[in-house]
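Please find the structures below.
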Structure I
Amino acid sequence: MEIGVVLVVCLILVLVGLVGSVIPGLPGTPLYLVAMLIARFCGDVEMSNLELFVIFILVAATFAVDFFLPMWTTKKFGGTKAGVYGSIVGLLVGLFLPLPLPPGTSTIICMFLGAIIGEYIAGQSNDVAVKSGMGNLIGFIVATTVKFALGIYCGWRLISFGLDMFNKN
């Protein structure tokens, strides 16, 4: 396959991955890895095995950050397990709740409210409940930023591969 077509397909994968990094429930970081693997092995770009390995490790790390950081920040802001469980329930509700909002917004709102409701059910005060929700929201925002940054890096590398290719010709 022609390298230009391969790079365009890879860039499209990264763009879809960027959207998936922001909207919960859609694949984000795995698409970055797929794009880089396709570019390396089908596009014959000059990417070292070390760089590919580092991208693999970063993708795996973003899974951990995406899963654990909101729970950790919820606890760090004074929330209890009830707030963590509430945010998980809120995530699931938000994925399937058709609100007339931009994609992913209902999930973020439901995670926040789920943490607060979980704390209320556990008998916590308003202060603890709101702090738990804020901790969850901050954890989600930081995790999303990390995933998005990895996507920007992968997109930048693909563009630089394309520019190198055109400069050689």
Structure II
Amino acid sequence: MTQKEKILSAFAKHDKRPEDTISLKELTEILTMPTRSSTPALTPEQVKVLYKVTDPAGSNSAPCELIAATWSHEPLDRALLMRNTFRTCDFDQSGAIDKQEFCNIAEKQDPTSIAIQLAVFDMVDTSGDGLIQLDEFVQFNLASGEKLSDMDFALQVRRS
């Protein structure tokens, strides 16, 4: 098991929310526990400093995948991050994002940009069926964020 997998496994045991994010409180509970190994547990202040790197906006909801990738120095699994994001955007859990769901998301970002967002919807919907499927969503976002660093990619996903 890689270091990143160990971190994600520990998060899964303590994550109280279904959206694959972890709060500062949850992370502090995990990382300040006494350990059996020679690695000492972190202090709450040390955890706060580490958490701030992965949650610069101060939302108290950092993606577990980003924390694990950052702390293990392994690449971010961008496709996994996008699949998790897709699930949170698919409000009716139908397995696809329809135009109404897409507009609801776009309106939260900027209510004046609906026309632009609908044009983006059509670009993402490569099959032309009026729905954004998981694979279309992931591929579009991976391609559009290709030149971003892992940290910038994850931050861009969190803003949407």
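Derivation of every value follows stated rules applied to the coordinates shown; laboratory data play no part. Here the structure is a predicted model, which is why all the values come from computation and not from measurement. Cβ atoms are built from the backbone, for glycine too; each structure is taken alone.
Here volume of the Cα convex hull per residue in Å³ was calculated and came to 107; which of the structures I, II was it taken from? Checking each candidate, the match is I. To which of I, II does the computed value 19 (relative contact order in percent (Cα under 8 Å, 6 or more apart)) belong? Clearly, the read-out refers to II. Supply the structure label, taken from I, II, corresponding to helix-only ellipticity at 222 nm (-39500 (n - 2.57) for each DSSP H run of 4 or more, over all residues; to 500) with the calculated value -17500. Answer by label: II.
Can you tell which of I, II yields 3.6 when distance in nm of label points 7 Å out along Cα→Cβ at positions 3 and 107 is derived from it? Only one of I, II returns 3.6 for distance in nm of label points 7 Å out along Cα→Cβ at positions 3 and 107, namely I. Comparing mean count of other Cβ atoms within 10 Å over residues 27-34 across structures I, II, the highest figure is found for I.
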